[in-house]
Structure P
Amino acid sequence: MLNVKPPSGRWRTPPFDPRFPNQNQTRNCCKNFLDYHGCMKKMNRRGKSTQPCEYYFRVFHSLCPISWVQRSTQQIKNGNFAGKI
């Protein structure tokens, strides 16, 4: 479930998301992190390709500090992540 390999292809910055119009992109980071892991969980459970989840992966890796991603990923592995996936 925890794929840390980046998808192939070029990606510079995520596109504008009107849900997060402000300069502070913390909520955007968190939302895309949760969406990615939720997408992976659903696709794996259904036995389908996880390729559609790559969008969320690219966005949260572009927006989130590496330390946040590492800490949250470790919390998911340990089973003590506070967010709902």
Structure Q
Amino acid sequence: MSTCAHITQAQNPSPRTPEGCEECLATGGSWVHLRKCLSCGHVGCCDSSPGKHATAHFKEIDHPVVASFEPGENWRWCYLDNVIG
């Protein structure tokens, strides 16, 4: 796995909506997999989901690193450097 400074310096905030994607929960949408923003704890759905809310959060807020919010998965993704860590 590659790494970058954004990933190594990322925090681990509490999830803002531990039960699922923040936007999908608000609108009644659905998701495939979840990602948690490591800057603010926003939980959004992955790009395979209809809403693609994790990427939309990055594009709007510019928080660079997300982690999988799926049980048993332990990886991080940096949108800025396009690397997994």
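Just so you know, all these numbers are worked out from the coordinates, no wet-lab data involved. Predicted, not measured: the structure shown is a model, and the values here were computed from it. Cβ atoms are built from the backbone, for glycine too; each structure is taken alone.
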Using relative contact order in percent (Cα under 8 Å, 6 or more apart) as the calculated read-out, with 37 as its value, let me know the right label among P, Q.
P
For mean count of other Cβ atoms within 10 Å over residues 49-56, which of the structures P, Q scores highest?
Q
Match the computed value 1.08 of Cα Rg over 2.2 N^0.38 Å to one of the structures P, Q, and report its label.
P
Where does the value -17000 come from, among P, Q, when helix-only ellipticity at 222 nm (-39500 (n - 2.57) for each DSSP H run of 4 or more, over all residues; to 500) is the thing being computed?
P
